[in-house]
1. With percent of Cα pairs over 17 Å apart, for residues 122-185 alone coming out at 48, pick the structure among P, Q, R it was computed from.
2. So P(r) over Cα pairs in 10 Å bins from 0, in percent, computed for just one structure, reads 8, 35, 38, 17, 2, 0; which one of P, Q, R is that?
3. When distance in nm of label points 7 Å out along Cα→Cβ at positions 50 and 66 is calculated for each of the structures P, Q, R, which structure yields the highest value?
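Just so you know, all these numbers are worked out from the coordinates, no wet-lab data involved. All values derive from a computational prediction rather than experimental measurement. Cβ atoms are built from the backbone, for glycine too; each structure is taken alone.
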Structure P
Amino acid sequence: MSEKLLSEKQIKRRVLWDKITFVLVAVFLALSAVFSVTLIYQKTYFEIKWINGQSMYPTFNKDAVDRNGKPKGKTGMGAFNGDKNFDVVIWDGHEATMNKMERFDVVILAKNDTKDLIKRVIAFPGETFYFGSGDDNGNLYLQNNQGLFDYVEQPVGESYIREGIYDGYQTPTTLGPNEYFVCGDNRGHSDDSRFFGPIDRSKILGIVVAVVGKADAILNDAGSLVYTNLRIGWPRWIK
């Protein structure tokens, strides 16, 4: 009688483990399928770019290190041969997406026919704005419909905007019909509209959607710095 009961328990355990194994395999296959579809979708719909500087730190490249493994931090230094852990992003340049651009979206810019700039949109065509000075250095103020200026909170830590230089934009500035004002998040180490002025809409190539992995910097045969050892991970959505 006891052997029969033990046999029944073993059978029940085996059935239970078979069910658990089936569920785990099904979940694994489902996740693999989703991940594969996501990669295919990213490659066909979005464009990919690696971020090779610190102008958007800590939003991007927070984990970047030099060839010796020392954190690069917010020094503003670009990538050098052998540096590692630079963020890789996907960006969307479709017109439908561009028409939905919002304040503080992160965008890819073409400057001097290159795609090496990534900044945050601060102000739109026709808007009047200024940055604070003194104790509120870097604070953003935007003119409302009544002609008054409202304080607008930025998605950037105060320690970063306070280090920025805003000469020329601490008095109200009105943008032209196709002009956008863009800034890096790491204001003390960013070449942006504060220095080269507002940009034309035609220079905005697309909106950054997500961080999708890490990559390392290497010199190719032509002597140009490119990324290598791409490591895809779960997307970190950007807003």
Structure Q
Amino acid sequence: MRILSIDSSIPKGSVALLNQSSIVYQETIAPESSFSKNILPKIREVLIKFDHNLDQMDGFALTSGPGSFTGLRVGMSLIKGIALGVNKPVIGIETLLATALQVESLEFPICSILDAKKKQVYAAIFKRENGNLVRQMPDSALSPQDLVKHISEPTIFVGQGVEVYGDFLSNNLKSFFVKTYKKNSNSVAGNAGIFALNNFKALKETNLDRLSIKYARKSEAEINLEQLAAS
């Protein structure tokens, strides 16, 4: 089974090609470059490198958010267009779940966090049960201060948000902030692709209208519109 997977929800977008049960190629797109301009050439490069074409894919995977509003819309439109063109299914994987899959340590809960800007983070908490990640907290947009209130035991923090708020979390959580743990080197797209492979039959979607972006909070445009309506 072949899966082409993309993540456009975080500044370092990524592309991965998976065959059978493993990642055969993955690459991160630098945050200073334009994802919308670079993603198609990168997909083309990956397919040429392995002598594949889009028709040979069994399906596609993408991260469905939360994350960058613009990036998510670009990724969703792109994958829907490709899937429609070759008539193949798509699997959407929540970004915070794909991020949590980087952690291989079993003994602690996992908190995935992304920088949501405006002094907020996107966060979700998971625990491993029988090898599967089980949600303990839904995808949420909240302040780092409020996130700390949800942590009641030693917890692993993973994701792009750690780069921004790692020191704050460590200083406030003390021993509840786990600094050493086992993790893989997969990109977010790579982890999303592995999840898609393992859950292909159960989660594949052929009705592309059912695929939706999970924003976790309202966009600036929606907030402004509501304010105008209320004034």
Structure R
Amino acid sequence: MKPTLADQFEVAAGLASGISRYAASLGIDSDPIARACGLDPSRFTIIGERISLDRVCRYMEALALISGDDLFGLKSVEGFERGASGPFGYAMMNAPTVRDCLVFMGRNLQKISETSICTLEIGPRAAHFEWTYSPLILRRAQFVDLGTAQTFNHFRAILGDDVRKIRVELERDRPINTNLFKRLLSPHVTFNAPVNALILPTDILDRVNPRPTCGCSP
């Protein structure tokens, strides 16, 4: 497939591997779909490999269409284990506190998925983390849903039920059924936002990770 301007933006190939596992659990043979999107499935399991973010987004949108499920990206988090995104996921798992987790995301999310906006502001009442992608990547709702669900899995491991205090704003169109978003993310979720955002009250930022596997700070 002919390269496009959007192919300059890349993401870890391992993400596509988890997406494919979830598709397989639905009985979908995803390899031909990946190839039709310009992806080589044999590269998905290569450590350190990077592939086109735009093509991964197209891949996810195609799988959502084939499965008939607009919540495909959100549900595909089932195909991943915490830390499956390599060093980034491992550091998130080991963040000593929620604040450390957020700061690490602010410093490194752009490196693994090439966001065009990635900002973190911590004020007296709340921390605001915002991100979005290049306008060249036209259809990315499923990808953002997956990434947000993965992030919430990390937060939930530290916060437990208090993860429900986090507010979520998503660029994607409002789905017909929002119940899964409220269950996997937070009851405080809105759609059609100008950028994706997480808003965390300051009273949860210093919550200590109960199960870090090392004492290092990210």
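1. Source structure for this number: R.
2. So the calculation was done on R.
3. On the way: P: 1.9; Q: 3.2; R: 2.7.
Going through P, Q, R one by one, distance in nm of label points 7 Å out along Cα→Cβ at positions 50 and 66 peaks for structure Q.
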